[in-house]
1. Using the calculated result 2.7 for distance in nm of label points 7 Å out along Cα→Cβ at positions 56 and 96, pick out the matching structure from 1, 2.
2. Have a look at 1, 2 and say which one yields 87 for volume of the Cα convex hull per residue in Å³, for residues 32-79 alone, as calculated.
3. To test your reading of the models, identify which of 1, 2 gives 124 for volume of the Cα convex hull per residue in Å³ when calculated.
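All of the numbers you see were taken from the coordinates with simple rules; none came from a lab. Not measured: the values here are computed from a predicted model. Cβ atoms are built from the backbone, for glycine too; each structure is taken alone.
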Structure 1
Amino acid sequence: MFNSKDFDKWSGDYDKSISPSSNEFPFIGYYDVLAYVQHQVKPALHQKIIDVGIGTALLSHEISKTGCEIYGVDFSKNMITKAREKIPSAHLCVVDIAKDHFGEFNNLKFDRIISSYFFHHLDRNQQITFLKRSIRENLNPFGKIIIADVGLETRSSYDKAHRDFAQLWDDDEFYLCGDEIINSLNAESIHAKYTQVSSCAGVLIYPG
């Protein structure tokens, strides 16, 4: 599992490193997944959006062109620096999301809460806690949460991918299993949906 220092080192070459990896696990279909998220966001002028695990702002940079107000959090200082270079107007902060949620933005509400290829850094319980808190404290009425990450739709497809990509699979990370996270959320009376977008990544959307 990468930590903040690893991502600090990776930040300078992150965007370049993704391109040649987009045909390999875990980034198969990476740009298709980002395009799907952008379509689901339906960005509009003055919309307030927070990108959780913003990284180098590859996703939010495109969304910001519609006149949205972009906020971003990441646990890597260098990633935040790269994001600021892409979107100078963005509101950004370094925060350990598992411990302090949105940090200095904890009291704000958003029209969209988005994330791409970050959620697996939270364990299963932290993922549910994050979603519950975001819905309760940070989502405007009629807002949406859109989370893209490495994931498979069912337990059987998840286990098959684990076998197929055994040499590249990181057992310290918590990839999405669509039906299982949907069932966990249903138990909390949270109704979301999971859509498989590539062979190894999907998008979780609330409300579903």
Structure 2
Amino acid sequence: MTNIIIAGDSTAANKFNLARPETGWGEKLTGFLPSTYKVINFAKNGASTKSFIAEGLLDKAIATIDKGDYFLIQFGHNDQKVHDVRGTSLKDYQENLARYCQAAQEKGARPILLTSITRLYYKGNRLDPKAVGDYPTAMQAFAQQSDILCLDIFTATQTHFNKLSETEAQSHFLHLPAGIHPNYPKGINDNTHLNDHGATVIAQIIADALKQADLDIFE
């Protein structure tokens, strides 16, 4: 059994029942992988590259890694919040990514960077290409400089949602009118977090990207 370990934020994280129908793509990834792979999801709501390290989650994730495993790393939504204690500058973000990748490589695992999924922020009738600031671009630049595989999930999700109407795109996110769900009695319009359907779609996009990267996962 080969492990696929996830380090990331709320878009990937496992959810408690009180948050449902919010769902992380990491909860759905197993369904798109061969049965010889096990997903271990350390992603956490609100995490940035900095807070994930500070809370000891990187150490916990690395402790589970065996030689030959894959370490998926996806942050940006909370690093982007530079006025929050969790926020990071682009330089610090790249330095933190280097720490994640080096730690995985020292254990004999392969780090794979994933740019953030897009937020559902529109400029006119198209998604804002800066919906997660410059963090997707910074991750790609670091990956190129460091010869680390980077899957551009930000662009893939922007492309996917730009093919849909805004209403159709919202059906993937945590959008609920008042009185529909007991966890959100007043309703919610959340353009960052996924629902069950959205998490499934994103997991498939990520699995497809892994397959296109010609990794031995799908051999």
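1. Numbers: 1: 2.7; 2: 1.9.
Traced to structure 1.
2. Values: 1: 69; 2: 87.
Among 1, 2, the structure yielding 87 for volume of the Cα convex hull per residue in Å³, for residues 32-79 alone is 2.
3. On the way: 1: 108; 2: 124.
Considering all the candidates, the number was obtained from 2.
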